[in-house]
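Below you'll find a set of structures to go through.
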Structure I
Amino acid sequence: MKQGYFELIENTKLAEGMYRMRLKGDVSGITAPGQFINIKLDDHFLRRPISVCNVEAGAGDAVGVVTIIYKVLGQGTEEMTQLETGTKLDILTGLGNGYDAERSGDRPLLVGGGAGIPPLYLLARQLISSGIKPTIILGYNKSEEIYYVEEFKALGCDVIVTTVDGSQGQQGFVTDAFKDLQEKGITFTYFYACGPTSMLKAVYRDVYMRGGTDGEMSFEERMGCGFGACMGCSVLVRPGGYKRICKEGPVLKVEEIHW
């Protein structure tokens, strides 16, 4: 974990309720896709934990740019939408464990839903740079909420879009798209997932239990401190004991998840 001040260089609306923020500062603490940063906001006691979408290291030193995509869920994130370029923010970086890209095999599947999509971008970029082309299923409720599809395509990913209401892409859930791939005889060596708990449970059931594919899941959990001190985000894991989502997570291997 590293603490530093970052300069806001972009704060743009991408889709309904979704914003992209780019911040310039010391990015050396960010070492794996799936990690998050923790942003201090004026007049708020708790920081706002946001997953890292992308990181661009500077040449010759630690200064670079970190990209986050956040969803407006309350007063804090609503205030974030009003922050102007040039604003300096106190940020903790390098939090959480991140995904293990070395476990991917040669045909990985990435599954993201809603606000859980951003951390998969840096993972996909890392896989592509290693010569591995992932398939990614992106799930949204409706077309107005769709974002970052073209960015994943630009990386070179095979992209499948699902919407619950059928307004764009395939109608249904991410697991419906996975079942269609199964019926076509398409298999995967490993999967990575991030999204709401209901989506992760469905992925666990259909991709892991029925599909027989090992993987990792990143969990969205309410946090207090965000760096392992308060124990407020602890969850029960297999074969016994607890892990802190902010410290030993947010990524858990699928075999240790205890629903």
Structure II
Amino acid sequence: MTSRDEFFARIRSEIQKSTALFPASVTERSAYPRQLADAVRREIAERWPATLDRFQQEFERVGGTFYRVARLDHVPALVAGIAREREARRLVTWYPRGFGIDLTPDFRAQALDVEVMPVAPVEDPERRRQFRTSIAAADIGFTGVDLAVAETGTLILRSAVGRPRSTALLPPYHVAVFDRTALVESLAQVGMFLEAWHDSEPEPGSGAAIHFITGPSRTADIELTLTRGVHGPKEVHAIFVDAPFHG
């Protein structure tokens, strides 16, 4: 049987045969990641319209659907329209704290059956199983966004109490809402934020998962027949809100 060392040695040997590779090196970790992340935010605050245009272009390139509204309270009507076009009724949403206002009454006024994720940790295994079953049976998962990466059209979401990862992964339609404070230009900048997020003790209730979502779920069989939605949402919708609702 091939040992682990032999396996990696063969990979290195094959890689060395390619002439198209660029030299790579390990980036030195900053001693002040929070300051770097804050500097990135200040820079993007001055050029966010161009960053948003790039995000929209790349997001649509990978199969996402992009919308833009003036205020957060315009979102429920837009989501209801998405639901009606797909004959969807059941919506699960992150706890409202991350959005600044509670959109639940507005969703229900649009005839959507809404379930809000609990803000307190669910310790009972049976209760946790029930929540997963309920989320899996929903038509739409409604979430916020921690970072929106213009370079790749990627949405980055952190799990936590009130915002479980399954909300964005199990329903067939994922709708994510964000403002200009979530925009970053590149994956290199994302690395700064990852460092900043892990620069101190985790906040109570913070989760263990960070998800990079680049378009709908895609799966291809051996004949390269592409199918959407097998291992995640078959549609991903991103709604940008002009009026910032995050601090």
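Quick notes on this one:
- Identity of the structure behind 26 (criterion: relative contact order in percent (Cα under 8 Å, 6 or more apart), calculated), options I, II: II
- Of the structures I, II, the one that 20.1, 63 was derived from, the read-out being Rg and Dmax of the Cα atoms in Å: II
- Computed -4500 for helix-only ellipticity at 222 nm (-39500 (n - 2.57) for each DSSP H run of 4 or more, over all residues; to 500) - originating structure among I, II: I
- Between structures I, II, the calculation of distance in nm of label points 7 Å out along Cα→Cβ at positions 87 and 135 yields its largest number for I.
- Winner on FRET efficiency 1/(1 + (r/R0)^6) of positions 15 and 127 (r between Cβ atoms, R0 = 30 Å, to 0.05) once structures I, II are ranked, highest first: I
Quick note: the coordinates plus some simple rules give every number you see, no bench work behind them. Small disclaimer: the values here were computed from a predicted structure and weren't measured. Cβ atoms are built from the backbone, for glycine too; each structure is taken alone.
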